[in-house]
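These are the structures, in structure tokens.
Just so it is clear, none of the values below were taken in a lab; they were calculated from the coordinates. Treat the numbers as computed from the prediction; the structure is a model and nothing was measured. Cβ atoms are built from the backbone, for glycine too; each structure is taken alone.
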Structure P
Amino acid sequence: MKTVFALCILFVVSCKSNYVVSQHIIQKSNACPENSVCSVELIPNKTIEFKVDKFGIVYPVISEGEKTLLKYTFNKNPIAKTQDSNYTEIIYAELDSTITELDLTDDSLQDVKLYFGRLCYCKGATGYYPIKKGTFKLSKASNSSIKIDVNFKISEVPQIISVIRETITLKSN
């Protein structure tokens, strides 16, 4: 009887789909467009708020908090000997400190403060925008990794990144 109980406990623990990120995780993206560099990060113990400056441009403010930030960054390689050719897209999501499986669509994307940032010398078309149309899924990939699947469209500005499919390996404590 003790053996059956021990096996049940082992099964429940091994099927755990909640993760607590205790350290900053950054890894290079495996699926990045040509001529660019992409990364995905999990940043623990932070919170994000989006504010508006005097010109009406939205920007993020990251501070200490009880959440874990997901940050995906796309950096297009600058054109050699060309000033102001930098181009970056950033996607932020604010997750609970205990990361659980999620499946969000459209209006519910703001439950995780899903935002798209476009940073470039693009007059009138730079800043951060709430993502209101798309899907955001987090799921267990293995005992030490989570799978992120994001598909979205921004109507306010052009975008290069509209799909993110990544597996993040969590570091052991």
Structure Q
Amino acid sequence: MTGTAEIGQIGRYLTDDHARLDALLARAMATPGTVERGAFDAFRAGLLRHIALEEKILLPAVRRARGESLPAVRQLRIEHGALASLLVPTPTPELVAEIQSILVPHDAREEGPGGVYDQCDTLLGSDAEAIVARMRAYPPVRVAPYSDGPRVLRSAEDALRMSARSHGGR
């Protein structure tokens, strides 16, 4: 990742949020073989809010400015859907590993020179400050209780496949 002086306001805000989420997830997994629920619950709520910031504020602003979505948006939306699906069941170490298998390459695609955030900062330039202000003001998302029914997805592969089906036309 680049230093914060080299990235724009949008990239800085969202990359800092990635770091905060990574720290919560590390805390949740600090004891091998267990998931510390308080830290994971904070991670879960934070990740759902982060996804909302991108889906409800950033990506629509890019679409308005550009007249169309960035090429990477379809893949980001598939991954967002898959991550949200994997946040439904009660967390286990195995489930966290599945979440990380999507999150690590997803974050890398967004961060750094030429990444999605860099493209957004370049494209939205003069509007970046207002967009970050909207993101800062965005409220916490409502988080449903965990659900462990038989139709709940527990693997990254299944979650990505299901999300790709639902985003086929985007």
Structure R
Amino acid sequence: MDKANNRRTKILKLIKESGNPLSASFIAKELGVSRQVIVGDVAILRAAGHQIIATARGYLAEVSGNQHQHIWKIACQHTPEQTKDELYLLIDLGATVEDVIIEHEVYGELTGSLRLKSRYDVDIFIDQLNKSGAKLLSELTQGIHLHTISCRSKEHFNKIMIALKESGFLVNEG
């Protein structure tokens, strides 16, 4: 096995064995290479069919048999300042926020993987946004966006929808 393939095998092992997201910088330090080498290797691994998810907190292995059996998409709209409140509401009601999706006028559908399961995850996400100066995807669409969420049951989902509606975060249907 050549050096690059050996390194990719180690990357895959690190990601699969970690229960938490691993940043490219962390993996690079572990393997004694640059962050950019890791980013390229992960792209090659993903292209080869390995289920690696890139989140704002780092790389995760796709886990089959999600504890949440029900997945829905919800349409939301709010200001950037309300993002933390919206995400906390979803997390506090027991949902996992899998991603954010917008419909871009040129690129079509753009999806950002989130995998937010706790307030801690939300805090890290918001902190990274603030430190980087990056904009939310929803800022490209006047706050309109979709989330894929997973939760325990249809009844659980209905409770989430009621709370979102009461909070004014759902896209107005009328």
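Looking at distance in nm of label points 7 Å out along Cα→Cβ at positions 77 and 101 for structures P, Q, R, the greatest value goes to P.
Once mean projected area of the Cα convex hull in nm² is calculated for every structure in P, Q, R, which label goes with the largest value? Sorting by mean projected area of the Cα convex hull in nm² in descending order puts P first. For the read-out P(r) over Cα pairs in 5 Å bins from 0, in percent, for residues 45-132 alone, a value of 3, 11, 20, 24, 22, 13, 6, 1 was computed from one structure; give its label from P, Q, R. Source structure: R. Each of P, Q, R could give relative contact order in percent (Cα under 8 Å, 6 or more apart), but the derived value 34 comes from Q. Thinking of P, Q, R, which structure, once helix-only ellipticity at 222 nm (-39500 (n - 2.57) for each DSSP H run of 4 or more, over all residues; to 500) is computed, gives back -2500? Computing helix-only ellipticity at 222 nm (-39500 (n - 2.57) for each DSSP H run of 4 or more, over all residues; to 500) on every structure in P, Q, R gives -2500 only for P.
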